[in-house]
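J.: So, here's a batch of structures to check.
Please treat every number below as a calculation from the coordinates, not as lab data. Just so you know, these numbers come straight off a predicted model, no measurement behind them. Cβ atoms are built from the backbone, for glycine too; each structure is taken alone.
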Structure P
Amino acid sequence: MRIAVLADIHGNVLALEAVLRDLKQRGGTDLTVNLGDSVSGPLWPRETFARLEALALPTVRGNHDRRVAADPADDEMWPSDRYAQERLTEAQREALFAQPLTLEIAPGVIAFHARPEHDEKYLTDAVVDGHLVRAPIATIQRRLGNLDPIYRIVLCGHSHRSELIRLPGGPVIFNPGSIGCPAYDDSTPPAHVSEQGSPHARYGIVTLGEAGNPDRFETVAVDYDHEAAARQAEQAGRPEWAYALRTGFMPR
C-alpha cells in the first residue's frame, strides 16, 4: 500500500496542483491523506478549499484550520487566518472546524497535525537560537504521551520541516514538510523561524511493507511557479510571505 502524505498547503493552490500532477506522473497512490493547515495564508484560500473538497481526502484539522473557523474574528487573529476567513463561507469554515484531530488511516498508521492531543504544539521540534531544530529523543517520546503501541507509523506536519525519526522501541515519525509555505516566522514566545531552504513544494510517499519487507519513506520536492505565488502574496500586502515563497527562507 502506497500513501501520499500532504501537509501545510496554506492556500497555495498552485503548489498543490503541482504536487497532484507529480503524484499522477508517479503512477498515483492507493491513498492520499491531508495533515491540515489547508487554507490559511495570503494566497488562494477559496480556490484551495474547493480543490480539496473535490478530492475528498481523509484530513485532520490543523491549528490554522481551527483559527480560520473562529467566529467572530477577534483583534488577535493572525493576518493569514483573517485573510482566509474573509474569503470562505460560513459552511466552509464549519467544515474546517469539524475535521478530526487524529485519524487512523491504515492499520498501524495514525495521522495528526502537530501532536495527538493538540493541533498547535510541536512534536519533533525545539527552538534553538530562534530556529526550529530537532528536539531530543526523550522530549519527543514524552510529547507522544500514551500513544497506543499498535501504531508503528506516525504522520504529522505543523513545523513545515521534513523529518524522519525512528524512536527507540517506538514508532517511525514522518513529517513530509510543507506544500505551500516553505518558511514562516512565529512571534509566540520563544519567537522563531522555520525554513525549508528552497521554494519547492514538499510532500511524502509512504509504502507500507508486506511479507517481511520494511516500510519505505520518501520526501519529494516539486518545483512550481512559486514566482506567481509570491506576486499574489505581494498583492495581498505580505512581502515577507513573498520572500519566503521565492527563497524558502525568511527575510533577515
Structure Q
Amino acid sequence: MVSIFLRSLVYNVLFYVLLVLWMLMAIPTFLLPRRVFMRVAKAWARSSIWLMSAICNIKVEYRGVEKIPNGPLIVASKHQSMWETFALLQFFDAPLFIYKRELGWIPFFGWYLMKSRMIGVDRDGGMRSLMEMARRAPKEIRGGRQLIIFPEGTRTPVDATPNYMTGVGQIYASAGVPCIPVALNSGLFWPRRTFMRYPGTLVVEFLDPLPPGLARKDFIVRIKASIEDATKRLVDAARAEQAQLFGRVPAKT
C-alpha cells in the first residue's frame, strides 16, 4: 500500500501540473474556432489517462464504442468520480457539459468553459435556473452537439443508492434525439474525496442507445435500469480483480 500511496501522490501532482501546462498552451485558441480548443481539451484528457496508466497501473478498457450514434446525442453516464468528466470528451465531436456556474469564475479554466459554450447553472437559482438549462441544452443538442450528462446530478460513491433526477428526462423529451447510457466502475480506482488511485482495470461501457420519443417516465426507468445493472456487473468484476491484486478488496469508496 506504500507503493500505491506514493504512486497516487506523484500522479496527482503531475496531473495538475499537466492541467496547467495544457491551459497555457491553449491560450491561442481564444482567437480560433471552438473546435480547435476542443482538440486541445481532448489531447489533455488522453494525456492524463495515459499518465494514470503509466504511474498508477490503472488499465482503461472501453467497450461498446461502436454503439455511439453519429450527430446530436445525449450521453447519460454513471458518475462515480472526477475521471469521467474529462475521459468521455475524446469520443465526441462537439461535447457539451452542464457545469456549476461558480466554476466559470476560475481564471483560465472558467474562460475555457465559456469559450467552448458549455452551460453554466446557478444551483441556488431554483426553478428559473432549471428552466434556463432545460431551454438551452436541447437547443445546443439539436444544433449538432453531444450532451454528456450525469443523471444523478453529482458524484455518488460505489454502492450508494442511485437517485436519478428528472432533468435529464426533460432535456431528452425536448431535444428529440437518441440517448446512449454509459456504465463504469471508475469509483473503485479514482474514488471521490481522496487522492488515492488504485490499480486494476477501469472499464467504461457504452450501452444500447435509446431511441427518441419515449415517454419521459419510461425513459428514466430504462436508463436507470440499463446503467445500474451494467455498473454492478463492472464493479463486481473489478472487485474480483482487486481481491487478486491485494489479497483483499480495498475499503468501499
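J.: For mean count of other Cβ atoms within 10 Å over residues 86-93, find whichever of P, Q sits highest and give me its label.
T.: Q
J.: I have 21.1 for mean count of other Cβ atoms within 10 Å over residues 14-21, calculated from one of the structures P, Q. Which structure is it?
T.: This figure was derived from P.
J.: Tell me which structure, out of P, Q, gives 15.9 once mean count of other Cβ atoms within 10 Å over residues 110-117 is calculated.
T.: For mean count of other Cβ atoms within 10 Å over residues 110-117, the value 15.9 is produced by structure Q.
J.: Of structures P, Q, which gives 3.0 when distance in nm of label points 7 Å out along Cα→Cβ at positions 190 and 222 is computed from the coordinates?
T.: Computing distance in nm of label points 7 Å out along Cα→Cβ at positions 190 and 222 on every structure in P, Q gives 3.0 only for Q.
J.: I have -15500 for helix-only ellipticity at 222 nm (-39500 (n - 2.57) for each DSSP H run of 4 or more, over all residues; to 500), calculated from one of the structures P, Q. Which structure is it?
T.: It must be structure Q, since only it matches.
J.: A value of 50, 44, 37 was derived for Cα extents along the principal axes in Å; which structure in P, Q was it taken from?
T.: Q
J.: If log10 I(q)/I(0) by the Debye sum over Cα atoms at q = 0.26 Å⁻¹, for residues 134-173 alone comes out at -0.89 when worked out from the coordinates, which of P, Q was used?
T.: The correct label is Q.
J.: For which of the structures P, Q does the calculation of relative contact order in percent (Cα under 8 Å, 6 or more apart) return 21?
T.: Working through the options, I get structure P.
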